[in-house]
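Peer 1: Please find the structures below.
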Structure P
Amino acid sequence: MTRHHTRTGLIADTHMPDRLRALPPALPELFHGVDLILHAGDVGELWVLDQLSAIAPVIAVHGNDDSADSQRELPYQQVIAVNGVRLLLWHSHYPDYTAEMASRRDDLISPARSLAQAQRAGAEIAVFGHWHIPFVHRQDGVCVVNPGALASGSVFSRQLIRSVAILEIAAPGQVEVRHINLDAPDQPFHPTVDWEAGFAANGARYEAPIVTPELARAVAALRRHFSRDELLAVRPVFSPLAYAVWEGRAGPITTAQAYAALAEDPTLPAGLKSRLLARLAEFQVAES
C-alpha cells in the first residue's frame with residue numbers, strides 16, 4: 001500500500017459566537033490543502049463545523065464549555081487513523097463538573113492525562129484543547145499537541161495569541177507539527193511550556209484579564225457561591241461588556257458596570273438576580 005504525506009489542520013476553543021463572532025479571515029488560506037480538520041472541543045454552536053467544512057472535512061469532539069447542541073451531538077473523544085497513524089482527539093476536561101473544578105485547585109501543568117489517554121488507545125498522537133496554551137510535547141513514543149485557542153477561556157479574559165496548528169504525517173514515527181499565530185501568520189511561532197512554572201504562569205503568556213482587580217475577586221467569589229447552572233444563566237449578561245473590550249470600544253470591565261448590567265437585565269430570575277447583586281455590592285463598595 002502506497003502511503004501519502006497527509007496534512008491535518010488542528011483547531012480548538014473557538015467558543016462561537018459566545019466569545020468569537022467569526023472565524024479569522026486568514027484561516028481558509030492557512031488551512032488550504034489540508035486533508036482533514038480536527039476540532040479539539042469547545043466548538044460553540046454546531047454551525048462552526050459547517051463553516052470549517054468549507055475548507056476540508058471536519059471531525060470534532062465536545063468540550064466542557066460547549067453549547068448544549070455540541071455537548072449532545074459531539075463525542076467526548078475520538079480515535080482516528082490517518083496515514084497508518086492512530087490519533088486520539090479529545091478536549092481533556094473531566095466529564096464530571098465537580099471533578100473538573102477539583103482539578104483546578106492546584107497550579108500543576110502536565111501532559112500526563114493526554115499521554116496516558118493516548119497510550120490506552122494505542123495512539124501515537126494526542127490532540128487536545130481546553131488549556132488555551134499551544135505546545136507540542138514528545139514523550140514515551142507519543143506526540144501530545146495543543147493547537148492553542150481562537151477565543152478566550154471566559155468572558156472575563158482576552159486571548160492574547162490566537163493560534164492553530166498543522167499536523168503533517170508521512171508515516172508512523174514521521175510526525176511534524178507547526179503552530180501558526182493567526183495574528184502574525186508569516187512569522188515563525190514555536191510555543192513551549194515551562195512545566196515547572198505552573199499553569200497560571202504559562203497561561204498568562206496567552207490570556208489576560210479584561211476586568212478590574214476588584215471585579216476579578218468578585219468573579220472568584222461568585223464561582224464559589226453559585227452553581228454551574230446559575231453561572232451559565234448569568235454569562236449572556238456579561239458578553240456585551242466583554243465584546244466591547246475585545247473590540248477596543250471600552251476599557252476593563254468594572255464592578256459598577258457588572259452591577260448595572262445585572263440590575264438592568266430582564267431575563268434573570270428575580271431570586272438569582274437579588275443574590276448576585278448583593279454579592280457584587282460588597283465588592284463595588286471596595287472598588288469605589
Structure Q
Amino acid sequence: MASELPLTEYPNPASQNLDQMGISEIIALMRQEDQKMLKAFDGNEEVLTQVIAQTVDCLRQGGRLIYIGAGTSGRLGVLDAAECPPTFRTPPGMVVGLIAGGRTALEQAVEGAEDSQEAALADLASLNITPQDMLIGIAASGQTPYVRAALRQGRSQGLHTALLACSPVEQSDPGVEFYLILPVGPEILTGSTRLKAGTVTKLALNMISTISMIQLGKVFGNRMIDVTISNAKLQRRALRMLQELGDLPESSAQILLERAGGEVKTALMMHWGEVDADLARSHLAAAGGHLRQALEACRASLPQ
C-alpha cells in the first residue's frame with residue numbers, strides 16, 4: 001500500500017466482501033462504521049473552540065465566514081452557507097460557500113476542478129477578501145490542491161484560516177492556522193468520502209455555523225429568534241415563539257409581529273421593553289444584536 005495515500009483512500013478490511021453481503025448485513029456494517037464519527041471529535045474540542053471563537057471575532061468585525069472545498073466537501077460548505085440566511089437571518093454574503101468548478105459542480109463532477117490552484121486564486125479574488133474574513137478549507141483527504149492553494153493565498157493576505165480534514169496530514173503548511181482533523185477511517189466503499197467523511201464534515205459545519213450564530217445573538221434560550229419568515233411553516237413558528245415566550249394570545253402575537261415588520265427578535269424587544277419598533281431595533285443594535293443584553297441595558301423585566 002502506498003504510504004502517501006490519505007486514510008480516506010485505504011480499503012476498509014471490514015467491507016472487503018461488500019459485494020457479497022446482503023442488505024441487512026450492509027446496514028449493520030454501515031451503522032457499525034458510523035459509530036466512529038462521533039469519536040473523531042475526541043481530542044479536537046480545543047481546536048474546534050478556537051476555530052469557532054475566531055470565526056465569531058471575524059464576523060463581529062464585519063468579516064465573512066468563507067468555506068472552500070471540492071466535490072462533496074465543497075457541496076457541504078455551500079449547503080451550510082445557504083442555510084444561514086433562512087435560519088439566522090444573516091445578510092447576503094455573510095457566510096459564503098465556494099466549490100471547485102463553480103455552480104455546475106453542485107450537480108455534476110467538473111473534470112480536474114479540484115486540482116486547479118489557479119481557479120482557487122481566481123475564486124478568492126472574486127470575493128475581494130479582507131483580513132476580517134475567516135477562511136475554512138474543507139478536504140476529506142486534507143490534500144486537495146484547490147483547497148490548499150486557497151488557504152495559502154488567504155493566509156498571505158492576512159486572513160485567519162482553518163483546514164477541516166478527515167485524514168491525518170502534516171501540520172506544517174504556512175497557509176493553515178488551525179488544523180481540525182477528524183479521522184473516521186477508511187470508507188466501506190473505498191474512497192467514497194460522501195459517507196463517513198461527508199457526515200462528520202456536516203456535523204463539524206453544523207457546530208461551526210450554529211455556535212457562531214448563537215454567540216452573535218441569533219438565539220434566545222434555544223429559539224431561533226432571527227428566523228426569516230419565508231413560508232407558512234415559519235410564519236406559524238414565529239407566532240408560536242411570540243405566544244410562548246411572550247405569554248401572548250395568537251391575535252396579540254400576530255399584531256406584534258406585524259408591527260415589528262416580521263422580525264421576531266424585534267417583536268420580543270418591543271413586548272418586553274415596552275418600546276416601539278424603531279427604539280427596539282436601536283436597543284438591539286447597541287447590544288450587538290443580543291436580545292438578553294438589550295433587555296438588561298434598558299432594565300426591562302427579563303422573562304423567566
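Values quoted throughout were computed directly from the atomic coordinates according to the rules given, and no laboratory measurement underlies them. Model, not experiment: these values are computed from the prediction. Cβ atoms are built from the backbone, for glycine too; each structure is taken alone.
Peer 1: When distance in nm of label points 7 Å out along Cα→Cβ at positions 174 and 222 is calculated, the result is 4.7; to which of the structures P, Q does this value belong? Write out the running numbers ahead of the final one.
Peer 2: Working: P: 5.3; Q: 4.7.
It traces back to Q.
Peer 1: Tell me which structure, out of P, Q, gives 1.2 once distance in nm of label points 7 Å out along Cα→Cβ at positions 6 and 78 is calculated.
Peer 2: On the way: P: 1.2; Q: 1.8.
Source structure: P.
Peer 1: Additional query: semi-axes √(5λ) of the Cα gyration tensor in Å computed as 36, 19, 18: which structure among P, Q? Intermediate values should be presented prior to the final figure.
Peer 2: Values: P: 36, 19, 18; Q: 40, 23, 17.
Structure P accounts for this read-out.
Peer 1: Consider the structures P, Q: one of them gives 1.9 for distance in nm of label points 7 Å out along Cα→Cβ at positions 14 and 198 as calculated from the coordinates. Say which.
Peer 2: Q
Peer 1: If helix-only ellipticity at 222 nm (-39500 (n - 2.57) for each DSSP H run of 4 or more, over all residues; to 500) is computed to be -14500, which of P, Q is the source?
Peer 2: Details: P: -10000; Q: -14500.
Answer for the origin of the read-out: Q.
Peer 1: Mean count of other Cβ atoms within 10 Å over residues 62-69 was computed and gave 23.4; which structure, P, Q, did it come from? Spell out each step's value before the answer.
Peer 2: Values: P: 20.2; Q: 23.4.
Comparing all candidates, it corresponds to Q.
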